[in-house]
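The following blocks contain the structures, represented as structure tokens.
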Structure I
Amino acid sequence: MLIVDADVVRAGRQLRAGELACPGCGAVLAPWGHGRPREIRGDLGARLLVRPRRSRCMGCQVTHVLLPEGVWPRRMDAAGVIGAGLEIAALGMGHRQVAVRLSLAEGTVRGWIRRFKSRSEEVRRYFTVALVALADDPVMPGLSGTALADAVSAVAAAHRAAATKWSHMHTVSRWEVAGRAISGRVLACSLPAG
């Protein structure tokens, strides 16, 4: 699984031009058809149909699905929707209140929050390091009392630092940036190395 630009035309051009590298061995990825179509829930109940490209590494021959940065692996909801739920939870609301605000099933939201809580220290550490690397004079987010809120603050601070450095980052949600930075593993079992 590889997270690529949300602009599927640009990502397709990059793939055909040999500009995408295998996350395993670093060799060039080549087009290899498409993955199965997926319906993703977006903001305000929008339904988005995503048919991700597939690629094959010219070195190790492993195939990879190329997901746009707004979609995370094994999730039916867009990164922005999940991120909004995590931000609401960081304010101290429980999963039932978050689910009502987002018009989603309680079990879905409870799953996101539990998964994020279980790895929030790892996420906070990763994005605090990113903040320090990106900002000339980093302003560290203060501790807020919960690990979940601290991790959300670190993601937001790193996104602000990236947007200060590269103005086009203002057009990309912080949760899309977070997903791309850690290969869509915001709610996965472990973060990628580096």
Structure II
Amino acid sequence: MTLLQIMPEDAPDQVLLRTTDDARITSELAAHGVSLRHWDVRSDDTPTLDDAALLELYRDRVDEVCAKDSMKLVDIARLHPAPTEEWRERAATARRMFLEEHRHSEDEVRFFAHGRGMFTLHLDARVFAVVCEAGDLLSVPAGTRHWFDMGETPDFAAIRFFQEEDGWVGDFTGTPIAGRFPRLDDIVGSAE
């Protein structure tokens, strides 16, 4: 279930809004140019599918987004738990990279085919933590300051859309704000 938690940028412990109501989440995000839509999840076996098979499973939807938004590159970002030290190191390295506030020169568009992740958006004087689940398609406008958390034990697969062929390029702000706000496991743990 998609979850939105809004906090003041200077008071991470103060929750202004916490909701799982889709209409409210969509409305709050749309007021800042952020789009959240939902697609049907087409397989319960997503972790077993290779990237080509996963893209083919959603080919009609992928082609629709590419045509509508002039996307030139589509890829898959995924991590699924494995009981090895190598996997733990790889997951921790990937997590650290995205946990710093950054922005992009193009829209950031992600479809979660499996699992969950949290985009934290720094919008005006507020911070919006958006927990995306399988079936969520999130589109964040170019220039929006944000960070992404995949949790302590990442388990997700996301189709990523890019307007340029150079793929993911982050412009890191250098501010420490992300370290002051709750992480995915904190937000989700308080919901369960």
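Using helix-only ellipticity at 222 nm (-39500 (n - 2.57) for each DSSP H run of 4 or more, over all residues; to 500) as the calculated read-out, with -7000 as its value, let me know the right label among I, II.
Clearly, the read-out refers to II.
Out of I, II, which one gives 29 for relative contact order in percent (Cα under 8 Å, 6 or more apart) as computed from the coordinates?
Going label by label, the one that fits is II.
Where does the value 2.7 come from, among I, II, when distance in nm of label points 7 Å out along Cα→Cβ at positions 76 and 92 is the thing being computed?
Value 2.7 for distance in nm of label points 7 Å out along Cα→Cβ at positions 76 and 92 corresponds to II out of I, II.
Still on this structure: Output the label of whichever structure in I, II has the greatest value of distance in nm of label points 7 Å out along Cα→Cβ at positions 4 and 172.
II
Computed from the coordinates by the stated procedures, all read-outs in this text should not be read as laboratory data. Note that the coordinates shown come from a computational prediction; the quantities given were computed from them, not determined experimentally. Cβ atoms are built from the backbone, for glycine too; each structure is taken alone.
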